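Asks: For reference, the structures are reproduced in the following blocks.
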Structure 1
Amino acid sequence: MLPAEFTLSDDFEPATYEDWLALVDEDPAGASFQRRLVTRMYEGIAIQPLYMQRGRPGEGGRDASELAGLPPYTRGGRATGNAVGGWDIRQVHGNADLAALNRAILDDIRGGVTSIELRLDAAGRAGLDPSDPRASDLAGRDGAMIYCLSDMDAALADVPLEKIGVGLEAGASFLPAASMLIALLEKRRIGVPGANMAFRADPLATLARDGHLPMSLDDAMTTMAELALWTSCSGCDATAVGVDTSPYHDAGASATQDLAFSIATGIEYLRVMERTGLDVIEAAEQTVFTYSVGCRLFLEMAKLRAARRLWSRVIESSTTGKTTTPMRMRVRSAARVHTVCDPWVNILRNTICCFAAAAGGAESITTSPFDARIGEPDALSRRVARNTQLLLRDESNLHRVVDTAGGSWFIEKLTDELAENAWTILQEIERKGGMAEALVSGWIAEQIEPVHTARLKNIARRKDAITGVSEFPNLSEDRPKKAPQNLAGLRSAAASRLAQSDQSAIGKRSDQPPGKLVATLVEAAHAGASIGQMTEAIRGSGEAVRIEPLKAHPNAEPYEILRDASDAHLVARGNRPTVFLANIGPLAHHTARATYAGNFFQAGGFEVITNTGFDNTDEAAAALAESGAAIVAICSSDKLYEQHVVDLAPKLKEAGARTIVVAGRPGDNEKAYRDAGVDRFIYIGCDVLSTLTDLLAEEGVLR
């Protein structure tokens with residue numbers, strides 16, 4: 001008779017983690033457990049192959065049964081998470097042409113977007129009018145040409161501002177831009193308290209990205225605090241302050257650095273807002289954190305969970321635990337992971353980023369159009385971007401589960417480690433005098449550089465693969481074509497609009513009564529004041545601050561430089577640099593390495609001439625001579641290499657080969673192969689980028 005219950009423990013001895021580890025360490029290949037199965041991350045965290053209850057967070061004293069909506073908010077800022085209404089789908093718009101900008105915004109709203117964000121152009125973000133000589137190369141670049149209230153009105157024509165949230169990406173001009181938006185609401189007789197706005201005043205992020213502010217840092221911080229005070233007292237359903245970590249993430253920061261810099265910035269802003277008259281809770285409720293997430297799914301989910309815990313600890317410490325408030329979080333797909341080459345793959349990257357953001361508990365998510373790095377996104381790319389979110393939300397019901405990753409021993413442990421490591425960096429920033437001092441002194445850049453260098457090394461060796469770029473490139477791809485905008489005409493039109501407006505003079509900052517600066521600028525916006533005028537009025541007497549800006553480093557950039565050079569060579573000469581594959585022996589012997597070599601060289605923009613294999617070395621040499629290629633890669637098995645390379649290499653040189661490459665490690669035969677004429681060896685783990693760069697230089701493609 002069968003037992004009522006079947007349990008493995010009746011027939012097998014219980015296995016412990018130590019038993020498993022002992023067996024794994026007996027790997028027949030001789031590699032250690034630490035080397036073969038443990039993954040080292042840029043964050044200084046070692047990812048184990050197995051996580052068990054023995055390491056579950058909470059055993060050290062912290063309650064592992066945290067609930068969403070309760071401190072420390074690891075599992076979410078609200079008890080129901082996004083389960084009731086879903087997350088806010090926010091898309092960024094920055095077309096220089098205001099008419100085209102408005103059409104794109106209305107199209108996105110009709111397509112399901114619930115809020116939009118206006119990105120001002122480089123001139124507007126710097127506080128310059130298009131007629132200003134300093135704006136000659138900035139007007140219309142990377143953003144919308146919004147310089148006054150009438151421009152804002154045109155950009156948001158027919159947008160139901162009482163229903164659709166509006167955020168601003170205005171750089172140093174956050175107060176003039178906010179004043180124009182407030183004035184627009186008043187002009188349309190929309191109750192300001194009911195409007196959903198995000199002014200996103202973030203002087204430190206602007207300084208980090210651009211390297212300068214049009215005023216002193218103290219004046220910029222005070223202006224930010226005054227905007228927060230006005231917003232808090234006005235009853236607006238709005239936030240004044242943003243903490244955007246994209247300048248640091250784009251420059252190559254690790255997840256722990258990203259977290260530490262954001263929390264340190266938040267602390268800096270809390271202190272300034274407190275001095276202006278807001279208490280900690282009021283100041284925190286005026287602050288929205290924006291994080292960039294990439295394609296490391298579990299890491300990004302854990303990062304967002306850790307961010308809420310860290311901020312909760314700051315608020316708890318600042319209020320002695322009497323009152324608290326959760327972090328307000330917006331997440332965007334990281335610009336760093338998007339590619340110009342094979343941009344269609346960005347659709348998949350966006351899906352991963354959006355999944356990580358939603359599962360990590362983001363309240364608002366932005367997915368960048370797949371062609372954003374190529375130029376102004378078109379209707380198709382915007383549609384795909386918003387539909388990616390709609391599919392994950394409305395069809396996959398991703399928002400229905402609060403804290404999807406909660407309870408996973410791996411995710412909980414990773415969340416803990418990220419929070420702990422970020423807190424250590426945060427303490428170091430505080431010892432440096434705070435985020436502002438750390439940024440201005442160059443310390444922040446110094447911390448990011450080693451992480452970027454390590455990542456660049458892994459990208460160069462294809463340890464960090466980039467699909468469609470360093471792996472599986474497609475030289476015949478059909479990239480989206482972008483028609484150039486008539487910037488000269490748009491600049492002239494913008495300058496004419498300002499010249500025709502009734503611009504009233506604004507008193508200097510020193511003339512404004514305390515707390516009246518925002519109201520004064522709103523009145524000025526109504527009167528037709530330009531963004532340049534308003535910026536000049538609030539400049540203050542302090543000297544404008546300048547630092548070395550953080551340079552953005554897209555992951556694919558090193559390979560895209562090579563591809564661009566190959567494309568230019570194709571246009572100028574009518575052909576790409578070529579590599580001939582000398583495939584030796586039957587398919588079974590050469591296919592694997594021929595495929596590897598083909599991907600290897602195409603990643604650098606080389607056209608690869610391949611074949612089904614040669615039975616002897618003379619045939620291979622003759623085929624090379626006919627191809628006219630100067631670079632040849634010998635591809636076969638180690639067994640056939642030993643039989644043919646020494647004989648084949650001299651014949652290839654005679655047939656016109658300048659550079660001979662062998663696909664595979666040479667082992668003990670390296671000297672013999674080199675003596676025969678082999679110049680290079682390519683294999684998994686070699687420096688792909690350096691090899692391709694050298695070969696393109698030999699071909700005269702790079703100089």
Structure 2
Amino acid sequence: MKLFTKIAVVLRAACFVAIFAPLPSAADTDFRLDKDRANQISVREESGEFFLETLGIDPYIYAESKKQSSKKDFMLEFEYFCPQGVEGAELFTEPASPQSRIILGSLPDTQRWRKAVFNMSEKTFGKFCESGKRGFRLDFGRKSGVKIGIRNIKLRPPDAEEKADMLKSQEIRKNIISHDAAIEGRFREKFPARIEKVKILPDSIEISIKAASLPKSARLVRLNFYDEAYFGFPAAPQSYSLPDSASGEISVRLKRFSEGGEDLILSKWFVADLSGGYKALSHLAYPSDFSAIQKHISPPPKAGSIKGMGAADFPRMEIFGELSELGVCHITSNVLVNGLFARPWEKEIIERKFCGRTYKFSAAIVKHYDKTYRYFLEHKIKVSAILLVNFDRSSDCAKLIIHPRAKPDGAYAMPNLQDKEGFLAYAAAIDFLADRYAGDNPETGRIDNYIIHNEVDYASDWTNMGEPPMHVYLAEYIKSMRLTEILARSRNPHARVFISLTHGFKKAEPDPSWRTYSVKEILDFLALSTAAEGDFEWGLAYHPYPLNLFKADTWNDDKSLCRFDFSTPYITPKNIDVIFEYMKRPEFLSGGKPRRIIFSEQGFNSEYDDISQNTQSAAMLYMWEKMKNRDNLEAFHYHNWCDNAMEGGLKIGLRTLPKEGKPFGERKKAWYVYKALGTETEAAGCKNTAQFLGEKNIREAKSRPAVRASQK
């Protein structure tokens with residue numbers, strides 16, 4: 001059974017929707033919905049059946065019982081009726097908090113009463129069973145206008161079939177954990193040979209190998225980019241002879257293109273002993289030198305400031321002039337890769353050949369990107385494109401590039417880099433972007449930074465690949481990073497890729513559900529991967545929000561959670577020093593220099609009263625002082641330009657929510673503070689804000705406290 005098939009079995013065992021009737025049990029605990037404890041949801045009850053309609057983006061209602069359930073009651077069961085279906089259903093145990101959140105998943109659309117069953121013990125790895133339950137909160141996605149009928153809510157013990165499934169899933173989980181450990185072990189393994197360089201030339205590839213000595217049966221082996229590389233190899237991978245004296249410095253030169261038009265730039269290489277199977281003698285290596293094929297592209301203009309803006313895309317072009325008014329030198333742009341492909345009904349398309357295949361892209365979408373990036377280039381604003389794969393399946397290629405294990409409970413998906421057709425479609429789209437926006441055509445603009453997906457430490461929510469353990473997930477994610485780096489830098493010598501991470505840092509203990517991972521462990525594994533399989537141009541796109549996104553006064557963030565050491569649970573503006581110092585550690589250096597950091601998403605919440613707006617402005621000034629004179633900081637992208645009604649009640653924009661006659665809202669006080677930062681008028685423009693922030697907090701922001709390796 002393949003690794004990801006095993007993961008799928010675990011997921012099916014942990015959460016499933018069924019139409020069978022479980023065995024009755026005297027221990028069942030029945031729950032009723034509490035109409036008085038509901039949010040953004042209307043409730044009508046008829047003879048024990050509840051009919052709900054969601055009225056906003058955060059609809060939930062509490063379920064309560066007259067008695068407490070038994071610890072053995074951990075199968076959540078109810079019947080529901082919902083022609084629209086629900087994406088992203090969740091349960092919160094009481095008291096409701098981010099720590100008590102349990103993802104239920106999707107409720108498929110149904111035009112009849114259908115039974116849903118969820119194994120809450122497996123979803124929480126036993127924590128749900130620590131005590132009985134008298135109540136919990138049910139959340140019904142993030143869409144308004146969804147109508148749901150629900151009845152017969154209960155917690156009950158598992159029946160005989162469910163118990164058998166649990167035993168099977170426990171065994172499968174052990175195997176997955178073993179695979180996960182094997183991946184980490186592979187990266188730590190020492191080999192007698194190392195591939196020092198894979199140089200790409202116009203018509204050939206030159207591979208440089210260093211080895212003390214190798215057996216006569218040693219060969220250079222080529223794998224396709226999408227081939228499994230850690231748990232066995234294809235039946236007959238392509239191999240090449242090495243010189244007879246296979247020791248010291250070895251060089252092998254091969255044709256770059258196959259007869260079918262396949263480009264071997266999309267390959268990975270290793271040295272293996274072919275006597276009696278395939279025994280690896282080196283780590284994998286990827287293309288690393290593109291100097292012979294890169295376009296002669298000038299560096300992007302040197303930015304006059306770190307000041308940036310988040311998600312400033314073509315729907316806002318009406319007020320793009322405001323970017324220059326604010327002094328913005330950097331911009332992020334969301335690129336939905338699925339949306340690049342032409343839909344069947346589109347008549348205006350752009351055809352492009354890639355690896356012997358022809359792919360069709362949407363001319364209308366591409367024209368929008370051209371117009372946007374041309375504007376940014378003309379105004380000397382550097383673009384960081386955030387590559388996202390959503391669950392759009394409106395074209396054949398859009399379907400292909402969604403990872404087969406990705407679930408729509410997440411906002412976005414990991415791309416499909418597992419099978420040939422999915423990989424080639426995704427690579428064709430990235431190749432199209434890399435070529436069109438390399439920077440040699442002023443009519444289309446340029447992209448120099450590629451942020452690979454979104455907040456991968458919260459993988460289940462933001463770059464979903466099911467719920468695999470961390471090393472299994474990261475092996476696939478790093479492959480996505482390397483693919484984009486190869487295709488972008490083969491054109492533009494100034495292109496780089498960035499890993500996207502939240503303000504979390506070191507978890508006290510691993511998340512047993514594998515929905516989230518530790519930022520510190522992710523970075524450590526990325527450094528390990530780079531050391532083993534070759535360095536590449538990657539940097540860090542970090543999101544240092546305040547500890548509580550709804551509270552802008554980040555200087556008051558809990559000291560126990562925002563410490564000045566490398567084991568701190570969170571890194572917020574208060575202790576931002578930690579991330580700068582951590583990325584200066586030897587294992588993260590590239591060419592002896594720290595990798596570049598961009599703060600690609602962070603903002604400060606405010607309501608519209610004076611105190612709240614003053615606090616938002618003060619937080620902005622506080623963080624600005626924290627960021628001054630940081631050698632390895634490239635950009636600070638404020639998120640968001642305008643308040644967004646789809647951000648769960650957060651109002652972190654420099655402008656208010658839209659209203660009649662004002663589609664981009666009104667400027668807040670923070671808008672004017674942001675404009676003043678980093679200019680000659682900073683002191684005058686921030687005078688009132690500085691007084692509100694107070695001398696103590698300003699001194700704290702300007703200080704550079706020592707960062708410890710561990711907690712005292």
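Asks: To which of 1, 2 does the computed value 2.8 (distance in nm of label points 7 Å out along Cα→Cβ at positions 272 and 312) belong?
Replies: Here the read-out was taken from 1.
Asks: Follow-up. Say we calculate FRET efficiency 1/(1 + (r/R0)^6) of positions 248 and 576 (r between Cβ atoms, R0 = 35 Å, to 0.05) for every structure; which of 1, 2 gives the highest result?
Replies: Top value of FRET efficiency 1/(1 + (r/R0)^6) of positions 248 and 576 (r between Cβ atoms, R0 = 35 Å, to 0.05), among 1, 2, belongs to structure 1.
Asks: Let me ask something additional. Going by relative contact order in percent (Cα under 8 Å, 6 or more apart), which of structures 1, 2 comes out largest?
Replies: 1
Asks: Compare Rg/Rh (Cα atoms, Kirkwood Rh) across structures 1, 2 and report the one with the greatest value.
Replies: Working: 1: 1.03; 2: 0.97.
Sorting by Rg/Rh (Cα atoms, Kirkwood Rh) in descending order puts 1 first.
Asks: Taking 17.5 as the value of mean count of other Cβ atoms within 10 Å over residues 224-231 derived from one of the structures shown (1, 2), identify that structure.
Replies: Derived from the structure labelled 2.
Asks: Identify which of structures 1, 2 gives the largest calculated value of distance in nm of label points 7 Å out along Cα→Cβ at positions 320 and 448.
Replies: The maximum falls on structure 1.
Asks: Further, regarding this structure: If helix-only ellipticity at 222 nm (-39500 (n - 2.57) for each DSSP H run of 4 or more, over all residues; to 500) is computed to be -7500, which of 1, 2 is the source?
Replies: 2
Since every read-out is calculated from the coordinates, none of them should be taken as a lab result. Computed from a predicted model, the values in this text were never measured in an experiment. Cβ atoms are built from the backbone, for glycine too; each structure is taken alone.
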